[in-house]
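**Student:** Several structures are given next for inspection.
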Structure P
Amino acid sequence: MTELLDRGRRILAQQPFSMLVGSELVSFEPGKCELAVPIRPDLRQHHGFVHGGVIAYLADSSMTLAAGSLYDDALTLEIKINYLRPAVGEQLVARAECMHAGKRQAVSRCEIFGVHEGQMRLCAAGQGTISKLEPR
């Protein structure tokens with residue numbers, strides 16, 4: 001599993017936005033992914049909550065990595081997010097799982113939690129369709 005985790009970390013390191021928000025690949029195994037982002041003041045919106053775009057990034061990236069672990073490479077076709085409560089705390093954690101992977105596309109889902117003083121509170125849920133990317 002270390003080889004897959006290293007591969008996932010290399011993918012994130014090649015994405016400037018992932019580096020900008022401080023994304024960390026916590027765990028990565030076939031069909032599953034856990035990403036974390038530290039909550040910083042510059043990632044908040046005007047009410048003090050984490051900006052929805054950061055949450056959308058976590059959903060998109062975690063679901064695509066989860067499905068992409070079953071393919072050589074993958075791209076997001078679409079995502080849907082339900083914002084359930086404001087995201088607050090010290091860290092966001094996204095846990096994604098590929099529900100089905102076919103020949104050309106997969107469907108993943110994720111849950112995103114705000115972590116405050118060790119307590120995890122669900123703040124968003126997402127689902128996405130991921131496309132297998134064929135080598136050129």
Structure Q
Amino acid sequence: MSVRLPGASPAQVVPVGVRSDGSLMLPGATTVGWWVGGAQVGQAAGSLVLAGHLDDDESRIGAFAGVGMLRPGHVVIVTAATGPATYRVQEVRSYSKQRLPAELFRSDGPPRLVLITCGGEFTPGSGYADNVVAVADAVR
């Protein structure tokens with residue numbers, strides 16, 4: 001699977017689970033994680049949740065550095081073995097890392113894409129204070 005943000009090269013997507021504290025187990029900075037508890041590409045309902053890094057420990061650009069620059073109307077393409085799926089961004093918001101709304105991880109409702117990356121204030125040793133989240137609806 002891969003994901004392509006506007007103006008960026010496609011990034012590889014790999015399945016990820018969650019830690020005991022509920023946080024996603026993300027791969028390296030240049031790879032994006034697909035939450036295996038969520039929807040799959042092309043599924044008729046629920047949230048396809050992809051999460052990736054803004055940067056890495058050496059300040060190199062991560063696969064999801066562009067998430068915070070997305071705006072409503074931008075198109076994101078996710079490609080799986082079944083083919084490409086197109087999503088149109090509806091909103092981009094920041095949330096405290098400890099306060100991601102449960103509604104982002106829905107298993108019902110219309111099909112949508114949820115992109116999650118780091119953002120906000122950076123503290124050495126603690127990382128970023130927030131998550132930047134883009135929500136996009138499936139384009140039929």
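Laboratory data are not the source of any read-out in this text; all were calculated from the coordinates shown. Computed from a predicted structure; not experimentally measured. Cβ atoms are built from the backbone, for glycine too; each structure is taken alone.
**Student:** Of the structures labelled P, Q, one was used to calculate distance in nm of label points 7 Å out along Cα→Cβ at positions 4 and 36, giving 2.0. Name it.
**Tutor:** Values: P: 2.0; Q: 2.8.
This value belongs to structure P.
**Student:** Now, a different point. When helix-only ellipticity at 222 nm (-39500 (n - 2.57) for each DSSP H run of 4 or more, over all residues; to 500) is calculated, the result is 0; to which of the structures P, Q does this value belong?
**Tutor:** Numbers: P: -8000; Q: 0.
Here the read-out was taken from Q.
**Student:** Here FRET efficiency 1/(1 + (r/R0)^6) of positions 60 and 108 (r between Cβ atoms, R0 = 30 Å, to 0.05) was calculated and came to 1.00; which of the structures P, Q was it taken from?
**Tutor:** Details: P: 1.00; Q: 0.20.
Clearly, the read-out refers to P.
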